[in-house]
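**Q** Alright, structures below, take your time with them.
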Structure I
Amino acid sequence: MHTATYFATGLRSCSMARALPTVFVVDDDISIRESLESLIARAGWRPELLACAQEFLASPRPTSPSCLVLDVNLPDLNGLKLQERIAGERTDMPIIFITGHGDIPMSVQAMKAGAVEFLTKPFTPEVLLNSIRSALERSRACLDAEASMQALRDRHNSLSRREREVMALVVRGRLNKQVGGELGISEITVKKHRGQAMRKMHAKSVLELVSIATRLNLETVDKTVTP
């Protein structure tokens, strides 16, 4: 599993980085959708046009960087409600609000909830393109971070049961002799499992192993560990 898993994870990460970014446009005005379609396509991104919130919710989640250009006033579920609905599950998809009838309280609510921009119609193409570009960069960074975390989880899952036990005690500050005493194994065996765990986790020192364990939300020591 080990080499194959790391290779597959790397391929997924590279594939996401190379994939054509998707820009979702949810607006019930067909003229707006059509004008934004050509604008987005000319910029080199893939437009995905939808007329209402339910169509968006039913659409497949992209694996490439993406963002959502969202009208506030929609016929079924308004944009602010849709933002609430997807807040916890599509954190890698930044939202750019567009509206012809916006006000300050509405824009404040949207921005506080995580929107990257709130544009009032009419707006220039360049303003929207800059907002989309920034949103896609944020999405790409989020996907990269998720891929990095998944790689750490895969590495940790590749450890044997004993290697995980040794790692758990090492990152809590236990010395090899103490680890051996708690697990009922020799110090030499502890060193072997510790070395294998560090190699599989790509950690060059115990401090780095502690840092990795912290990222994985594993229990670690609160004070500095001496390698």
Structure II
Amino acid sequence: MEIVLVTGRRHTFALPIAQQLGFDLWLISSNGAVTRSLSGETFHRDLMPAETCRQLCQAMIQFRGNMVLTFDKEIKGAIVLEHLDEIGASIRRWLEKNMEFIEFVVPIERALVSDPVQAMFCGTMARMSLALEALTGTGLQDKITVLRTEYPVRDLSMIDVLNRGCSKGHALERWARHRGFHRDEVMAVGDNHNDVEMLEFAGHPVIMGNACEELRARGWRVTLGNEACGVAAALQEVMG
């Protein structure tokens, strides 16, 4: 059995959690953009071309205050914002934990001296609903992938914009093929909208008991919630 952690978090941000498991494994991070081992060996990166990101910045100028760029480096400047005025309250804990990596650049396009991992728009559910509508009018649909993660109880929505064809599902499929696993041998566990492609690829999709309604409506097997060790319960059921 091989375990892979697949997350929307940056590799460095997910690393402390992965290390607590106590065994060697690979991480697919940033919603599929980076696949890297605990020791730092990189298997694959799928970055957004800087020019595409510049076009995105211009097309989404009214949401500039909700925009975050991330880069594949572990120094200040790995996360770039213009200011905190519009997103500070919604993701304050995330900002506090990542402050050593955050750089403020105005205008944000000046940070695009290299290809970013992704752009993210973060804010209230209502604000991000408007951002999703705006993204459909950018004319960039053939250049980008748009993924969303929502937490209605917290009135928090995050829209991740990545290179075209980049997702957790595509990254997991690439890794499974590399390791010689057929999709029927793959089990995936998820709980939010950005997990859909991964769950669709897996021969054995499982959703958490606390999953969003969209996933629950798919007819996939449901395990316990994250407050009741749902992943462990799902694994125990498979292992017998």
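**Q** With helix-only ellipticity at 222 nm (-39500 (n - 2.57) for each DSSP H run of 4 or more, over all residues; to 500) coming out at -8000, pick the structure among I, II it was computed from.
**A** II
**Q** Okay, moving on. For FRET efficiency 1/(1 + (r/R0)^6) of positions 50 and 170 (r between Cβ atoms, R0 = 35 Å, to 0.05), which structure out of I, II has the highest calculated value?
**A** Comparing I, II, the top value of FRET efficiency 1/(1 + (r/R0)^6) of positions 50 and 170 (r between Cβ atoms, R0 = 35 Å, to 0.05) belongs to II.
**Q** Same structure again: Given a value of 0.95 for Rg/Rh (Cα atoms, Kirkwood Rh), point me to the structure among I, II it was derived from.
**A** II
Only the coordinates and a few stated rules stand behind these numbers; no lab work does. Owing to the predicted nature of the structure, the values given are computational and were not obtained by experimental measurement. Cβ atoms are built from the backbone, for glycine too; each structure is taken alone.
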